[in-house]
Every structure is written in structure tokens, then in C-alpha cells.
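Next up, some structures in C-alpha cells.
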Structure I
Amino acid sequence: MTMPKEQPPFWETTSLEAMTHSQWESLCDGCGRCCLHKLEDEETGEVFYTDVACRLIDIGTCRCKDYAERTRQVPACLALTPAKVIAWHWLPETCAYRRLAEGKGLEDWHPLISGDPRSVHRAGKSIQGQVVCEGKVTADRMVAHIIYFDEEQ
């Protein structure tokens, strides 16, 4: 008697464009890095992350407090789509959307691999406990809040 072959996970067989809404949403690892304010060097186009988070982010869980209405509440909030994954070169190197678009697999700490939504925090890849809310930093002080992630150094 032969055992049935285990099916590969959807992210290995389905393109970003062909994913269902629930598959797409499950790719988010909950790191919260995309919810940080970023600064762009006008001359070079280089993008720098700050440790200043959007007012809607729950700093403890690294999830949006009002995800469904985020773009209405925060007009500058950007909704990620498959087409934008490649265009947005500022997405973190660890971002599942970016990794899959680049032909890479998910990190071993990704919740879809580990089965634990807290694994991103334990791996030190989230913003949990490392950021301040945007209301506490004035625009003229943003440069002083530039940060670098371990994988970028």
C-alpha cells in the first residue's frame, strides 16, 4: 500500500497573482515593518526605515488595529498588490511577498512554516517593542529615528 503524496503548500504552487484573498493575506508574517515611516533620499532614491510606526499599528502584536479601514483612516497607507511587490523595492528582504516574487521560499520562522504566529517575534524579525508611535515624533526629527535591520548590515 502506497501512502498518498503530500501536496506542496500553496505558496510553492500558486503565483501571487493567482492566490485567493485568504492565501494572500496569510502570507503576511506580522512583522509590522511595512507600517514604519520611511524616508527617501531624493538624490539617490535610497529608502531608509525609521523606528516610527503608523498610529494604527498595535506595537505589541505588530498588527493593524483597523486593517479593513486602514486606507480610509490613514490615506498615506499603501495597499500591497502582486503588481506592487516588485515595484516597491523598499519592502523588507524578509517580506514573504517579496521573497516569493523573487523566487525564494519562506523563512523558517514564518508563521506558515512554524505554525506559530509569534515565531516572527521570537526570531527578532518584527518591530515588537522596538518602535515609537508617530504621534511622539515630529517630522523634523524623523532623520534621527533611522534604523537598520540585521539582514541589511
Structure II
Amino acid sequence: MIAQIPFWQRKRLSEMTQQEWESLCDGCGKCCLNKLEDEDTGEVYHTELVCRFMDESTCQCTVYSDRLEKVPGCTVLTPGTVNDYHWLPHTCAYRTLAEGRPLADWHPLRSGNPNTVHEAGVSIRHKVIREDKVAEENWEEHIIHWVL
């Protein structure tokens, strides 16, 4: 029966409702890490610096509904743009499904528990520094490689 197959397995990203789309977010917080781009190569580097509006204990944005006004350039993933963000971590559910891979066992939609992303060590919890604690000219010193 179709009702027994989870929506993320039977629908394309473009067919999902807004609620289904939002529920794909595993709450890892990695997309809210500040990134630096090499002007010569176009390569993107993640830093351990996180947006000032990130709640570091829950890995949730504290201004989510107003984030586009408060954070110019905030990432907005849509079914049409998810493939444009080549820097999304391999674990990101949006990237995972766009690439035709199954959701990980720790994903809250699979586990039924929003904490499994943290328990699996996939989230940014206890791994980040708020961006407003470091001068922007020093961000290069905070490049990390554990995201990928």
C-alpha cells in the first residue's frame, strides 16, 4: 500500500508539501556554519563558526521565520536549488535524497527521535563557536574538515 511507504521514499523533492520538505531537515545545523570561498578555485571551506542566531544546544535557528531579514544571504534550500549548494554535507537529507540515497538510520524521520542526529555525532552540537566571538579577518583560522 502507498500509505505504508514514507513520503520521502515515494515522492520527488518537488512533489513534497512545505511541511514534508521542512521535516526533511535533520537538525544538524551544518548549513548554518559560516563558509569561506577561495576566490581563485571556487572551493568552499566550512568553519567552526556558526551564525549568531543558532541555538548551539538545540542546533535550531532562533529567528527561523525572520531569518532572511536578519541574515542577508541566509541559505534557503528549495527543491529547485538544493543541487546548487555543492557544499552541503554528505549527510544532509536534502542532498541525500536529491542524490537518490536513502536517509540514514539516525535521521529523525527514520528513528522517530529528534535527538538521534546529536547522539550519532552528526550535528554541530558542542563543536562550534558563535561568529560574533571571532573577528572576521580571523575566520580562516577556524576552517574545519569534520563537516564532510
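All of the numbers you see were taken from the coordinates with simple rules; none came from a lab. For clarity, every value in this text was computed on a predicted model and none was experimentally measured. Cβ atoms are built from the backbone, for glycine too; each structure is taken alone.
Brief remarks follow.
- Label whose coordinates, when mean count of other Cβ atoms within 10 Å over residues 32-39 is calculated, return 15.1 (choices I, II): II
- Entry that produces 144 once volume of the Cα convex hull per residue in Å³ is calculated, selected from I, II: I
- Highest-scoring label, criterion being distance in nm of label points 7 Å out along Cα→Cβ at positions 56 and 128, among I, II: I
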